[in-house]
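Have a look at these structures, which come just after this line.
FYI, it's all coordinate maths here, none of it is from the lab. Since we're looking at a predicted model, the values are computed, not measured. Cβ atoms are built from the backbone, for glycine too; each structure is taken alone.
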Structure P
Amino acid sequence: MDLIDTHQHLIYNNQASYGWAKDIPVLNSDFTVEDYHQLTIDYDVIGTLFMECAVDDPDYKKESNYINSLMQKSESGIKGLILSIRPEDNSEFDKWLDESKSLGVVGYRRVLHTEPDELSQQNNFRENISKIGKSGKPFDICVREDQLKIALELSKSCDEMDLILNHCGVPAIASGKMDEWKKDITALSELNHVTCKLSGIMAYCAPGTSSYETIKPYVDHALECFGPDRMVWGSDWPVVNLAKGLPEWLEVTKTILSNLSSDEASKIAHINAKRIYKI
């Protein structure tokens with residue numbers, strides 16, 4: 001099954017600073033295009049979308065320009081960039097939205113799970129997200145499970161554009177509790193402009209417990225709510241190393257998709273990504 005990875009991180013410490021990774025040994029390193037290709041060589045990954053890496057604030061434009069330079073090499077396999085943007089900053093937002101058009105951008109993201117809840121509730125933040133939609137690009141929403149109601153508010157206020165919920169809404173799998181997550185995912189799925197990204201969830205299992213069986217109840221609920229027409233796939237590499245790594249996630253992905261019809265699996269694996277990100 002051909003896969004388009006809509007959530008590939010690349011880390012080049014000589015190009016940007018990644019303060020969030022410094023205290024995480026398995027992530028405090030370089031993770032390059034070549035590394036990714038070595039891990040996926042036996043799988044049918046036909047292209048990737050680079051996902052911004054929450055670099056330290058001064059470096060987000062530098063990161064974007066550097067990854068764009070890598071994308072120019074066909075062997076990189078990168079089909080587009082989901083770039084970092086600061087919707088809360090009116091002094092820079094419009095300028096960067098315009099400048100980034102030349103950088104292979106297919107979407108934008110502002111990491112919210114490390115920010116105060118109030119950030120995405122500001123009127124100017126939501127107005128600027130809507131500008132992204134008017135530019136023809138989607139916005140990836142990255143929140144914690146306890147912020148899903150805030151994601152719902154944001155999604156309702158930006159209802160004329162494609163929004164992609166990262167990592168199935170970051171369920172707290174290790175806690176063993178899923179009732180509240182299920183309610184919030186159901187509510188978000190009732191908004192037809194919201195897509196769910198099947199990515200990252202292995203990392204939310206308790207240490208040493210990541211497996212298909214562990215995540216199956218969460219995947220099943222996401223599938224039941226969003227359906228194959230409104231799901232895309234992503235690796236979340238190298239953050240997936242917080243579980244057992246990318247090869248394990250690729251094998252689990254094969255199992256998930258094998259339980260669907262060929263048409264349904266293809267939508268999640270690559271068709272929806274081409275439509276939503278216009279690649």
Structure Q
Amino acid sequence: MEKLTGKTAVVTGAASGMGLAMARRFALEDMNVVLSDIDEAKLDAAVNEIRGDGGNVEGVVTDVALEADNVQLLDASIDAFGTVDVVCLNAGVQGSIGRSWALSNEDYKWTLGILLDGVIHGVRTFVPHLVEQDEGHVVITASIAGHISSPFGAPYNIAKHGVATLAETLFHELKVERSNVGVTCLCPGFVNTNIVNATAARESGAVGSAVDDRGDQMLELTQRALSGGLDPEVVGQQVFDAISNNQFWLFTDEDWDEPIAVRADQIAQRSAPRLQLPSQQ
């Protein structure tokens with residue numbers, strides 16, 4: 001979509017981090033923006049901030065894990081602005097972390113409900129609207145974890161691999177259908193957001209927490225890596241540019257290019273997995 005001014009964007013997980021950065025960038029382009037998040041207080045603050053800067057915005061409290069909430073979000077967006085042109089399926093959590101066999105069924109269900117089911121609900125809800133008007137763009141937030149399987153984060157890794165392949169599948173389907181709807185698969189590396197704070201704040205062993213010593217170690221490492229990560233506002237601009245240029249793969253930096261290439265070579269050679277991290281880490 002070359003011209004975004006005056007278009008309407010919906011962003012889930014928009015009360016903070018990358019979602020808020022996307023919403024700010026869209027508003028700067030004089031787009032109508034619908035911010036959605038499960039945290040009503042933070043959502044209200046984000047809406048008031050952008051509206052105070054002159055943005056044409058609305059906020060809708062949404063639990064993306066619920067199909068009905070996604071339908072309500074689409075309806076509210078159309079009621080507010082008449083249509084939806086861009087949807088960013090971005091809501092996320094770190095989720096439960098620890099040894100894969102130590103995580104409970106509820107740990108998996110809760111994390112996958114937000115990260116995977118939430119995107120599935122979003123695709124099923126918004127894509128028919130975009131296809132019908134034969135114009136628009138879908139941004140799906142995956143992760144480097146959709147390409148690299150680090151230990152002790154099984155639910156997150158499963159979900160992000162899932163949404164990456166959903167994005168690619170959707171891209172191919174829309175091409176076969178000769179649709180003008182575009183797709184971007186956003187694969188962030190380390191970005192300085194608060195995504196792990198909810199995990200850190202939960203009581204050890206509770207759903208969505210670090211459930212064992214390995215989870216605690218992974219939480220500490222992730223917090224340290226994110227604190228030195230990319231500014232979310234940079235990602236907001238990258239997403240805007242990707243939509244404008246109809247770009248499918250969007251990696252926020254080049255740090256993970258080599259580890260991803262090494263993994264691809266391991267698969268091609270049928271060799272056992274060997275975890276490789278960026279060289280500077």
Structure from which -11000 was derived, helix-only ellipticity at 222 nm (-39500 (n - 2.57) for each DSSP H run of 4 or more, over all residues; to 500), options P, Q: P
Matching 126 (volume of the Cα convex hull per residue in Å³, computed) against labels P, Q points to structure Q
With distance in nm of label points 7 Å out along Cα→Cβ at positions 97 and 113 derived from the coordinates and found to be 2.2, which of P, Q does the value describe? Q
Which of the displayed structures (P, Q) returns the greatest value of FRET efficiency 1/(1 + (r/R0)^6) of positions 33 and 153 (r between Cβ atoms, R0 = 30 Å, to 0.05) on calculation? Q
Origin of the derived value 1.8 (distance in nm of label points 7 Å out along Cα→Cβ at positions 193 and 233; candidates P, Q): Q
If we compute distance in nm of label points 7 Å out along Cα→Cβ at positions 217 and 241 for structures P, Q, which one ends up with the highest value? Q
Which of P, Q yields 87 [volume of the Cα convex hull per residue in Å³, for residues 65-168 alone, calculated]: Q
